[in-house]
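Take a look at these structures.
Coordinate-derived values only; no laboratory data. Fair warning: this is a prediction, and the values are worked out from it, not measured in the lab.
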Structure I
Amino acid sequence: MVTSPDLDRGTPLRQAADAARHIARICFKTGPPRRTGVELEWTVHDAADPARPVDRERLRAALGRHSPTTIDSSSPAAPLRHGGAVTLEPGGQLEISTAPRASLAALIETTDADIAQLSDLLRAAGLVLGRTGIDPWRTPRPVVESPRYRAMRCVFDRQGRAGRTMMYSTAGLQVCLDAGEPDQVAARWAAAHAVGPPLLAAFATAGRHAGRSTGWASARMAAWLAIDPARTGPVWSPARPGADPVAAWTAYALAAPLLCLRGDDDADWTPPAGVTFGDWIAGALSRPPTTDDLDYHLSTLFPVVRPRGYLEIRYLDAQPGRDWRLPLAVLAALLADPDTVARATTLAAPVADRWHAAARYGLADPALARAAADLLDLALTALPRLDLPAPLHDETTRGLRRRRAVAEEGPR
């Protein structure tokens with residue numbers, strides 16, 4: 001990969017080439033693809049009345065010393081017993097972020113333990129974790145406020161109501177995989193995108209929101225896609241399958257409008273409308289941006305696959321109960337080796353750009369159902385390479401076969 005000397009976080013960026021060098025250095029860290037991580041989000045509900053609002057004070061009391069500082073500035077924000085970091089999304093959704101593990105079995109074991117600990121904390125407070133990718137009962141409402149979240153709301157409101165739905169009502173499952181060796185990065189990047197629409201369709205759980213059917217298989221993804229394609233649309237496209245990932249991500253980042261312009265905590269962080277990071281470098285604002293500003297800007301971009309040194313795969317809905325393991329295993333299996341990566345990309349190619357159809361129709365779309373079934377077959381074939389213990393392998397196999405049967409029953 002292209003590298004550059006380390007830049008101080010306060011170094012001004014006066015040319016787009018400086019930003020490009022910084023992005024190339026931090027966003028695709030190469031090496032053997034060994035580690036896997038996961039980030040799990042859930043809506044949180046009153047156990048007796050899931051439609052009842054849950055406020056930040058109730059969440060703070062339930063989480064105790066694990067409360068993030070966004071709801072308790074004095075909290076130690078202690079990780080869970082096995083290292084999972086607890087954070088809160090603006091609508092009060094809970095998230096566990098794991099440390100990456102070289103063993104998928106170890107990742108699953110430790111994450112299960114952290115989920116059990118979190119569930120126990122919530123249960124003692126009369127709360128439970130949700131089971132779908134969007135709140136089935138409540139309308140969007142803020143629970144956690146911050147200058148960042150207020151600025152996000154203001155900018156997203158320029159495009160309509162989808163931003164508020166995303167911020168306050170959605171819950172996703174993010175799978176984090178190594179970018180791979182330098183000669184593997186482009187293929188792994190392409191595969192992670194290409195398999196997205198059929199896997200979104202296969203694991204869609206977000207059809208009901210605010211007490212009604214939405215008419216979407218994944219209303220969560222529908223909200224994301226409706227916000228702003230310059231910020232949430234895919235970076236890779238089957239129309240340009242061989243595009244260099246670093247160059248594509250750099251162009252995407254510089255062309256994306258600013259979401260937050262940081263200041264004091266009591267300041268308004270809302271940026272001028274339409275000013276991109278490239279515009280900022282070119283002198284659109286009163287001071288030049290720094291490398292720290294660029295790092296923060298990258299954290300405000302939410303494409304379906306985001307490079308963060310590793311590949312953060314963001315298109316999956318939250319899953320009920322233990323089913324979060326299934327899409328994790330599928331993606332780990334499909335990206336287990338170069339031959340499987342190539343085969344997965346080929347199988348997904350006919351539907352690799354059908355994000356909207358996947359969110360709208362899910363497995364009711366014949367082409368998506370066919371691709372999903374084929375990819376699940378491939379994942380089942382590759383599953384033994386993940387070296388899961390026999391009970392976990394058997395449980396995962398049964399779960400994937402059930403999902404494959406659902407895809408097979410879809411329109412053909």
Structure II
Amino acid sequence: MIQTTSGSHPNSPFTPGYGRRPLVYGGHENLLEDMRTVFAEHDLGESQSLLLSGLRGAGKTSMLQRLQDLARENDWLVISEDASAGLHKRLTASIVPGIVNDLPQATKVELSSLGLWHFSAEWQVDRRPVRTLLRQDLATIAEHSGARGILLTIDEVSSGKTRLREVSAVAREVSHAMAQGVEIVIAFAGIKVDLDELLRQDHTTFLRRSRAVEFTRLSPPEARQVLDETAKIGGRTFDEDALRHLIAVSQGYPFLVQLLGHYAWTHDLESPTIDLKAAEEAQRRGVKAVMDRVMSKVFADLSEKDQEFLRAMAVDEDRSRIGDIVDRLDSYSQYVNGYRNRLIDSGYVEADGHGYIRFALPYLGAYIRSMAEPSAAEHADAWADFPPPSL
């Protein structure tokens with residue numbers, strides 16, 4: 001809840017931090033409405049498995065959290081994890097036992113009588129009589145937890161061989177649980193090329209029929225809605241010039257929309273209206289922050305060859321001609337087009353007319369150019385006015 005004091009608005013309603021739910025979610029209204037129906041009416045349809053793709057800061061994690069909220073509101077059991085090493089073990093050795101520990105004692109007595117679990121004198125999970133498969137665990141908790149269904153979300157899917165093998169093993173167990181009639185919805189989130197690699201694994205055939213949702217940029221009206229309605233929730237408004245300026249600076253990048261809103265909010269906490277001066281200060285701080293915190297990591301995620309391709313693109317302020325990139329890389333068209341297609345599939349680059357491409361992420365090109373242009377501060381000697389005294 002946003003708290004304010006008379007004449008002041010100290011707490012920003014904007015949420016640029018990782019994993020924090022936005023108060024106003026922009027875009028993908030159709031998905032949210034469909035999933036509301038899924039959880040309320042058990043009409044799974046095409047939405048029993050979801051693949052949410054997009055780069056850092058595009059809103060995938062926020063969407064997973066929104067889906068979790070919708071599921072809980074409709075009395076579904078939510079299991080939320082990421083695809084880091086040890087996923088399968090965490091599910092079977094920690095998360096499922098934790099769910100069982102929260103069940104009523106009468107239910108635990110029943111599970112004990114069936115020989116499915118052993119409990120201590122305090123009715124906490126002691127040990128498992130036999131080693132069971134995750135599919136059996138899911139079926140057991142679905143039957144005995146009283147939940148109307150299970151939502152399993154797995155964030156940060158990676159195409160690393162070991163992690164991908166583990167995620168695909170979990171997917172296989174979920175598919176068997178579904179085949180046994182367990183009411184379960186599963187959602188994966190990650191970069192598109194990593195999700196595509198997941199679909200190529202053995203035993204993930206059922207995921208190829210998943211509903212795929214791509215997270216890119218918000219439209220200008222969606223960015224306006226997020227900024228305007230979030231500020232109103234906190235008890236303030238943007239003047240029109242400030243709002244238009246922030247929309248333009250954000251370029252619809254969801255993380256930057258939240259970051260700019262936050263910086264504009266904190267510029268003058270006493271004013272009920274956020275003006276253009278606050279928006280311009282937010283631009284100065286927000287663009288630098290998004291390049292330092294996000295674009296640097298987005299660029300570092302790439303292979304050396306992909307980075308080389310993007311450096312050749314960044315020479316141009318706007319769109320780039322493929323022929324120019326071929327010349328800059330001293331390469332040939334077929335080779336360059338292979339990387340072009342890969343980067344488009346990954347979401348870093350987008351086509352912009354025949355023979356042209358441009359950066360899909362705002363400020364990625366500016367970040368790459370900044371690496372080749374050392375600032376004056378890097379060359380300045382901070383101690384020039386304080387030379388050491390003569391000995």
Structure III
Amino acid sequence: MSSATYRSLLRASGAAAFFLTTVAGRVGIAMTSLSIVWLVHAQTGSYVTAGLVTGGFAVAEAVAGPQLARLADRFGQTRVLPPIVLVHAVAVATLLTLVKVGVPEWLTVVGGVLAGGTIPQLGALSAARWAALLRKERLPAAFALETLANELAYLTGPVLVSFLGASGHPAAGTILAAGLVVSGGLCLAAQRRTAPPSGAAERQRPGRSLLRPGFMVLAGVNLAVGGFFGSMQISVTAFAMEHGAAGTAAALFTTSSCASLLAGWLYGLRRWRTAPRRQLAAAAAGLAVGCLPSLVADSPWQLGSGVALTGLAIPLILVPGSVLAEKAVHRSVLTQAFAWLNSASAAGSAGAAAAAGWAVDTFGAHGGFTVAATASWVIALLAAAGLRLK
């Protein structure tokens with residue numbers, strides 16, 4: 001496999017248009033959670049409150065995301081997306097107003113829930129379009145490209161948020177994130193030619209396909225991956241502030257995302273003889289080891305080596321996981337399958353964000369990194385357990 005494979009994928013009819021549209025929207029999604037941390041912390045001065053609001057956002061996304069994906073499977077992406085993204089715009093405006101006014105904590109959490117419950121699952125929608133457009137043997141390369149898109153989003157998104165927050169404009173990050181999500185969703189809805197056919201999921205009884213053991217292990221892995229990301233976002237930001245260098249948070253996020261982008265790109269340049277389950281287990285073990293430097297780092301430069309190691313491991317977990325998910329479920333419920341994996345990640349992020357916020361306020365940034373390390377060890381254990389499944 002070579003880089004020509006990626007180019008050939010984008011030359012498929014309509015592929016470049018929907019893929020690039022979702023890339024822009026996913027940058028907004030990647031910004032949203034961290035932008036809420038900056039927004040709420042700037043107003044309240046508490047990482048606990050910021051973690052609770054971010055957690056409420058993630059829980060709502062986890063619960064509502066698969067239901068929105070099911071609507072897309074049943075009624076079609078072009079009919080479902082426009083009302084979803086418009087409601088999301090209203091929800092984000094409501095959250096900004098609540099934070100600005102300074103309402104009680106619980107009401108701010110409600111605002112986070114409204115924003116999370118209306119965010120479209122652009123990654124799942126894009127994956128479903130690839131599955132409808134390509135032959136089965138070309139899907140692994142397409143999912144590798146999807147992972148690169150996600151890594152690009154998490155390269156630029158957190159950097160933009162951290163830059164705006166450190167510059168004294170935390171609300172601007174939330175506004176920009178919502179703008180990218182809404183515009184990306186509306187542009188995707190306008191592309192009718194590549195939209196997968198609607199109505200198939202209702203005939204296939206999706207629950208039976210999604211409850212298979214192999215898919216449940218993947219859901220657990222994504223739950224822990226979300227926990228890792230949720231705790232790292234708060235911990236890295238807190239670490240930078242503890243050392244009086246808030247601006248270094250952007251550099252640390254850039255280091256992690258660049259490492260992930262490089263690893264994901266190189267992964268897709270060749271065909272691997274190792275089974276995806278073994279790839280997943282090896283990468284998960286590497287992530288667990290890579291978390292160790294962050295537990296003892298005492299400067300942003302030392303932390304940079306740790307986030308680089310973990311960044312290298314993340315795409316090597318996500319790409320084999322996507323390949324295994326496509327094999328584990330029926331094609332007609334693939335949108336929902338990817339949405340459930342995203343929801344598992346969001347649920348993990350919710351719990352870890354709240355836990356990391358408490359750990360940071362109580363023990364400092366290293367307490368938050370302990371939460372992230374714990375999540376990485378859970379990933380390794382689940383991936384090892386998945387080796388036994390047929």
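Quick notes
- Taking Kirkwood radius over Cα pairs in Å, for residues 274-369 alone as the criterion, the top-ranked structure out of I, II, III is I, with the highest value.
- Between structures I, II, III, the calculation of percent of Cα pairs over 24 Å apart, for residues 58-217 alone yields its largest number for I.
- Given 23, 47, 26, 4, 0 for P(r) over Cα pairs in 20 Å bins from 0, in percent, calculated: source structure among I, II, III: II
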